[in-house]
Every structure is written in structure tokens, then in C-alpha cells.
Structure I
Amino acid sequence: MVLLEFSMAPSTKGDSMSPYVARSLDIIDKSGLPYQLTPMGTIIEGEWAEVMAVVTACFDAMRSDCDRIGTHIKIDYRKGPGGRITAKVGSVETKLGRKLST
């Protein structure tokens with residue numbers, strides 16, 4: 001199972017990236033994969049081909065009207081079942097004995 005964190009933004013469209021982030025989040029949400037939006041990127045959980053297909057779809061949508069795109073991707077693979085998108089935070093909270101403001 002893969003946890004993939006990525007951010008993708010055009011570098012030629014001014015200061016506000018929210019229209020492009022919203023376009024990507026629509027694709028991510030419709031994928032049906034578990035995800036978490038953060039202020040600096042989005043985390044998606046699934047099998048390798050699934051998460052890479054979502055990143056590719058986001059890229060294809062962005063390149064339709066953007067001449068230059070910066071993309072950062074971080075991937076963590078671990079054999080076994082899903083659910084790590086929430087379980088990893090839960091494990092740290094258990095060790096601390098309290099909920100964190102995540």
C-alpha cells in the first residue's frame with residue numbers, strides 16, 4: 001500500500017494557486033481513494049497504479065492550460081493493508097496519550 005504526498009502548481013499563473021488546487025482536488029475526491037488535504041499538499045492512499053493514475057490525471061488537467069508546472073512527490077510504500085493515512089497519526093497520539101491538533 002502506498003502513501004503518496006504531492007503538491008503541483010503552475011509557475012506562470014500568478015500568486016494564487018487555489019483555482020488549480022481546487023481543480024486537482026476535484027480529481028482526487030472523485031477518485032474514491034482516501035486522501036488528506038494539507039496546507040502544503042495532499043496525501044493519497046492506495047495501490048501504486050491507483051495513486052500514480054490520480055497524479056497523472058491532475059498533471060494532465062493542469063497542463064491543458066499551464067505552460068510550466070512544478071511538482072513535488074513523496075512516496076512511502078509498505079506491504080500490507082491500507083488505513084495508514086489515519087493509523088500513523090493515531091499511533092503517535094497513543095504514544096503521547098492525547099489527541100493532536102492535526
Structure II
Amino acid sequence: MILEERTYTIIPGQVKEYLDMYEKEGKPIHWKYLGTPVGWFVSETGVINQVVHLWRYETMTEREEKRAALYNDPAWNDYRRRAGIRIQHQENRLLRPVSFSPMK
């Protein structure tokens with residue numbers, strides 16, 4: 001099992017607009033290819049103006065195949081181009097559970 005953590009730091013004052021645009025335009029396409037995420041979150045303390053989303057894949061091959069299909073969709077690429085102007089910074093981590101993790 002692979003857990004992907006994606007963190008986007010949004011331009012201050014634009015988090016709501018980013019989330020509204022994603023929910024209306026990005027979510028239908030994104031979830032069509034990747035399935036339902038583990039969750040979407042916003043930061044309340046520490047580094048603020050961040051949107052964090054988590055995705056679960058059984059294997060790296062599954063992740064690569066799903067993301068390739070997503071990036072081959074012109075509607076997704078158009079959405080990314082328009083939504084991306086609100087993103088200052090992006091971080092991406094792939095996490096693998098240890099042997100005693102409840103999430104496997």
C-alpha cells in the first residue's frame with residue numbers, strides 16, 4: 001500500500017477560491033481517474049494557506065497508471081493550468097506503512 005500526500009501552499013487570500021474551483025471543476029475529473037481520496041484538508045496552525053490531500057494506492061504501478069490516465073485528459077490539463085495560478089508551492093510525498101501500521 002502506498003499513501004500519497006500532496007501539499008499545496010496557496011496564495012494568501014485565495015484558499016476558498018482554489019477549493020471552490022476544485023470542487024466544481026477539478027474534483028469530477030480527478031476522482032474519475034484516481035477514485036475517492038483518503039481525504040482533503042486545510043491547515044489551521046503552523047504553515048497556513050495549505051491544502052493537503054491524501055490518496056491511497058495498492059502499488060506504485062497502480063499509481064503510475066491512474067496518474068498517466070489523468071494527465072492524458074485534456075480537461076484535467078486545462079483545469080490544472082487555470083487552478084495552478086493560485087499555487088505558490090507544491091510538495092509531494094509517497095509514504096509506505098511500516099509492519100505494525102493499522103493502515104496497510
Structure III
Amino acid sequence: MPYTSQHLATEPTRQEIEQLAEPTLLEFGTPWCGHCQAAQPLIEEALRAHPALAHIKVEDGKGRPLGRSFGVKLWPTLVVLRGGQEVARVVRPPSSEAVAQALGAAGV
């Protein structure tokens with residue numbers, strides 16, 4: 001699955017995320033966040049080298065249970081999952097290389 005530019009209309013539950021079999025990049029942020037907007041080209045570039053990695057973009061905010069269950073405090077927060085379990089995390093990525101390094105932990 002390639003880069004996803006749109007946030008999901010409905011956030012998945014933590015249980016649904018934990019049941020994901022495929023390696024996944026779970027991205028938390030908002031469309032209006034400047035840090036999130038600046039990170040998009042970096043995320044897109046890093047994902048090009050990992051076409052088998054699913055990309056789920058979740059709009060986060062106060063009272064959003066999925067973000068709270070992952071302890072998200074700053075946006076964007078990128079959580080790399082393998083078998084539904086976190087294997088790497090990048091908060092406010094400074095470069096596409098930082099994202100790529102985290103994606104490498106997914107093993108794809």
C-alpha cells in the first residue's frame with residue numbers, strides 16, 4: 001500500500017490495530033498541524049522504498065482513544081507495527097532517513 005494522503009474518516013480501535021497481520025505505518029496527526037504538513041514529503045519519500053508496508057493515517061486529538069492508547073503527545077507521531085505490535089517510533093521526523101530507519105524495523 002502506498003503513501004496515504006488523507007486521514008481516515010473513522011479511527012480504528014486498538015483491537016483492530018493489534019489484529020493487523022501486515023507490517024504497517026500508523027501515523028498520528030492532523031491536517032492543520034504545521035509539523036504534520038512538513039513531514040508529509042519525508043514520509044512519502046521513505047514509503048517509496050517499502051511498497052509492501054500499509055500506511056494508516058489517523059487524525060488525532062484530545063479524547064481520541066487510539067492516540068491515547070499509544071501515548072501520543074506530539075504530532076506527527078509515526079508508529080511502525082509488525083503483527084500489530086509496535087517495533088519502532090519516530091516523533092516529528094527530522095528527515096526521510098529517520099523515517100526510513102524506523103520503517104526498516106518492520107522487516108519489509
Practice item. Kindly point out which one of I, II, III the value 48 was derived from, the read-out being relative contact order in percent (Cα under 8 Å, 6 or more apart). Key: II
Point to revise | Comparison of I, II, III by Rg/Rh (Cα atoms, Kirkwood Rh) - largest value held by | key: I
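No lab work stands behind these numbers, since they all come straight from the coordinates. Predicted model, so just to flag it, every value in this text is computed and none were measured.
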